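Dropping the structures in below, format is structure tokens.
None of the figures in this text is laboratory data; all of them are computed from the coordinates on show. Quantities reported herein were computed from a predicted structural model and do not represent experimental measurements. Cβ atoms are built from the backbone, for glycine too; each structure is taken alone.
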Structure I
Amino acid sequence: MAEGFEKQSPLDHLTHAPMEGGQVRLDVCAPRGRINLRGDVADPAFMAAVSGAGGIEPPTEPNTGRAGSDATILWLGPDEWLIETAAAAEADTAAALETTLGPLHAAATVLGNAATTLSLAGPRAPDVLAKGMTLDLDPARFLPGHCARSLLAKATVILHRPTEEIAYEITVGRSFADYAWRWLQDAALEYGPGAGG
């Protein structure tokens, strides 16, 4: 990332007051750093290298995430993960990975401003998402720490439930961010004041 460059949300142009007082809350998450990681979890050197650079090992259980003090790693496939950091830490984390991965058969690719993340929270958040997803979002099944790649209506997203709260982070490609925001607003209209944003 070029020095002095600041990540910006593709939704900065919208007037998007968070939903208040209803059964759902939709908001835009602060910009964050994102790195696509590829490697072999069967290789102890790979696991140690990632842990040394990011402070946590990649999760090996499908559709789960692992959070550390400075980063979160989401499982995307048997040899693929998404590392999320503070926006300002993206370049340093990528450089550390490049150094520690060194000669290993692995890759860490900075994604930059390629995506944005929305937050949808509240007791009816699973119902809003169910209007455009085929995932089983029952909070007893889609547990804290779970993640999945899926479609939200016509947009490919990564869905993550980071905590015990009924709240989901929806990471969507930059070019679909406006579409996803407006779709979620519309889908949430029946669940309370402010849902139309």
Structure II
Amino acid sequence: MPPDTTPVQPRPYRGVPQDERRAQRRSQLVAAAIAVYGERGYRQATVKAVCEAAGLTERYFYESFANSEELLLASYNAVTYAVHGEMVAAAEAAGSDPDARGRAMLQTYFAALQRDPRSARVFLVEIRGVSRAVDKAFDASLRSIGEQVGRIVGAEGADTDPLLLAGLVGGVMHIALRWIEDDYTPGIDVVTDAAMRLGNVLMPRAR
């Protein structure tokens, strides 16, 4: 009788498959890292502190991440793409006018930063200057977001030069940093107007 070569499936624990439980633990660690990094800063946080916040042992940390840098990147990506998803949805709801779409995206962006200051710190501050590998991943995500923003708000006659897109994304982030340092003043409409003016300078459209 030939041997049974059917792959052995992981046994579920209390009805939940191992892969699903592993993914759940990873999500717990990412959520805890956002909270801990946002409160203490990445450089002042330890693996132990993140695990305690997640309610998990350090064994489970190394099940999902090789080191703290990997967790920082995962946290940054979770924040970045959650906010980006909100921005895309806002742009789609705003209709086809490029100015309306751009304004909707910016208002959503600034509202998200104000709503969750801990995530904002991970998104804007803690990701910078950790290592060359982290800087490269950060730059890659900004390039991707800039390209998507260009497609979403682009119009006939718009200048979508990738260098200008990089300048626009970086400029909006610097506006956001100054706004946060000033305790979220002036209001969202005012800071959105400033970012819109920057966009009109860097990416003018034919009228």
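Work out which structure the value 26 belongs to, where relative contact order in percent (Cα under 8 Å, 6 or more apart) was derived from one of I, II. Derived from I, not from the others. If you rank structures I, II by Cα Rg over 2.2 N^0.38 Å, for residues 78-141 alone, which sits at the top with the largest value? Answer by largest value of Cα Rg over 2.2 N^0.38 Å, for residues 78-141 alone: I.
Which structure, out of I, II, was P(r) over Cα pairs in 10 Å bins from 0, in percent calculated from, if the result is 9, 35, 34, 17, 4, 0? Don't jump to the answer; show the numbers that get you there.
Working: I: 9, 35, 34, 17, 4, 0; II: 8, 29, 29, 19, 10, 4, 1, 0.
Corresponding structure: I.
If you line up I, II by distance in nm of label points 7 Å out along Cα→Cβ at positions 86 and 118, the top spot, with the largest value, goes to I. Source structure of the calculated read-out (FRET efficiency 1/(1 + (r/R0)^6) of positions 110 and 150 (r between Cβ atoms, R0 = 25 Å, to 0.05), 0.80) within I, II: II. To test your reading of the models, identify which of I, II gives -6000 for helix-only ellipticity at 222 nm (-39500 (n - 2.57) for each DSSP H run of 4 or more, over all residues; to 500) when calculated. Corresponding structure: I.
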